[in-house]
Structure P
Amino acid sequence: MTLKLAHRPLEPGYRYFDRYVPSDEPRPAEGGEPAIHKDAQVHDTILGPWTRIGARTSFSEVSMDAYSYIVNDASAAYAEIGKFCSIARDARINPGNHPTWRAAQHHFSYRARSYELGSQDDLDFFEWRRSHRVVLGHDVWIGHGATVLPGVTIGTGSVVGAGAVVSKDVAPFTIVGGVPAKPIRERFPKAVQDGLLALSWWDWTHDRLAGALEDFRHLDADAFVEKHA
């Protein structure tokens, strides 16, 4: 299948993986190098610095920006993941869609080569899947076992509760939960939300983040915005 991200320009510190193959003697990532567990499967993927992918997690045609991580037994496909996202165990980002309008939903019709039923897979079907990308903003938290369905955009600063199934877009700084997921509350008043978006701390340099670490730890969001605005 055609690699879609192979020729995308890379920012400093970002790496492209056609297909990740662990070395015989894997070493801990240093200096911001993406860390991929030896049991993970990563294909046609771009990873930013300080990113982490856990054991038995699979990525296919995904870009994940700096500092984001996804832990064990999760998956993502056809997705754009922003910076500082926290994705918990067993999360599913854009799980496979099946062609419900066809006589057969089974994937033999679009993965025909695997069943020796045809010489070509159905590339149009995969383009259809690709057209329903999932987009996560920055500093998004996806809870344990949550599922984000195809075509959904989740705004910066949002929270998806454990076990939720997200079928509709989520506004920035909104907490959602349930099946299907519905808004529970906003994390901050609108003025604080606007202040955080204006600060865009997720775009700060590594050194600036380090310098503000104690403020991230000890100030609430309102006080943080007031100090750094």
Structure Q
Amino acid sequence: MPAQPLVVVLDHGADDHAPLAQALTDAGAQVVVTGDKRTALVADGLVIAGSAPAIDVMPALRALGADQVVDRRLAGGRAVLAVGVGMHVMFTEVSHGCAVVDGLGEWAGSVDPVDVSADGIAVQAPAGSTLFDGLQDARFDVAVAHAPRTFPLLDDWPADTRLVVPLVTWSTGDDRFVVAVENGPLVALLIRPESSGDAGATVLARWVSSLPSLAPEITGVTA
């Protein structure tokens, strides 16, 4: 049997991560839910997720040193999956009522309220999307009706660069917004895969299958 990749779901204290952790386990990962910075650094994959407002999550992430962890992992080409509010905070700023919360700024742009149907959203994935290939007819659950409506990095993408262009998946319908980004080691999902049926399970399984299994065995870690 191949070794299971170690995936850390970062416990920032504002959400119950048990359903997502179980979905990742079902997808083939060895999952640890913890706020331990060292474990988050060495894991094969790091997940930052939740449905709590960014105004509550961002202070907790900074207190945990998540900004440093994300920067170090991405600099080394190590996988980070941002889900729900985790996706929100990867952008420059997030609107919350009358307040604007500073995000981690991995991508330029703002996250604003959007119109999400009660029965979920369908997606329009670009050619080459690993996560959403063949899932254009599926519907996905969205926990928090906030999203970026633009992805400015693509507007300024130089034509002569050898860097791989980020793949952006959009919602369908009149209120078009970013649903997912596949940008090298940094992948973000607005959707809630653990409550999106077979399609959500497929997305998670594809991400987990992309991970190496290099992390040391972790024992005795607590949240």
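One of P, Q was used to compute helix-only ellipticity at 222 nm (-39500 (n - 2.57) for each DSSP H run of 4 or more, over all residues; to 500), and the result was -7000. Which label is that? This value belongs to structure Q. From which structure (P, Q) was Cα extents along the principal axes in Å, for residues 52-99 alone calculated, if the value obtained is 35, 19, 13? It traces back to P.
Out of P, Q, choose the structure whose coordinates give relative contact order in percent (Cα under 8 Å, 6 or more apart) equal to 23 when calculated. Numbers along the way, then the final one.
On the way: P: 10; Q: 23.
Corresponding structure: Q.
If Cα extents along the principal axes in Å, for residues 132-203 alone comes out at 32, 24, 18 when worked out from the coordinates, which of P, Q was used? That value comes from structure P.
Looking at distance in nm of label points 7 Å out along Cα→Cβ at positions 20 and 36 for structures P, Q, the greatest value goes to Q. If Cα extents along the principal axes in Å comes out at 64, 44, 28 when worked out from the coordinates, which of P, Q was used? Of the options listed, only P reproduces it.
Comparing FRET efficiency 1/(1 + (r/R0)^6) of positions 60 and 212 (r between Cβ atoms, R0 = 30 Å, to 0.05) across structures P, Q, which is largest? Provide the component values of the computation, followed by the final result.
Details: P: 0.30; Q: 0.60.
Going through P, Q one by one, FRET efficiency 1/(1 + (r/R0)^6) of positions 60 and 212 (r between Cβ atoms, R0 = 30 Å, to 0.05) is largest in Q.
Thinking of P, Q, which structure, once mean count of other Cβ atoms within 10 Å over residues 116-123 is computed, gives back 15.9? Derived from Q, not from the others.
Quick one: mean count of other Cβ atoms within 10 Å over residues 12-19 came out at 17.1 when computed from one of P, Q, so which one is it? Could the numbers behind the result be given before it?
Values: P: 14.0; Q: 17.1.
Traced to structure Q.
With volume of the Cα convex hull per residue in Å³, for residues 92-139 alone computed over the structures P, Q, the top value is the one for Q, the highest of the group.
Just so you know, all these numbers are worked out from the coordinates, no wet-lab data involved. Worth saying up front: this structure is predicted, and the values here are computed from it rather than measured. Cβ atoms are built from the backbone, for glycine too; each structure is taken alone.
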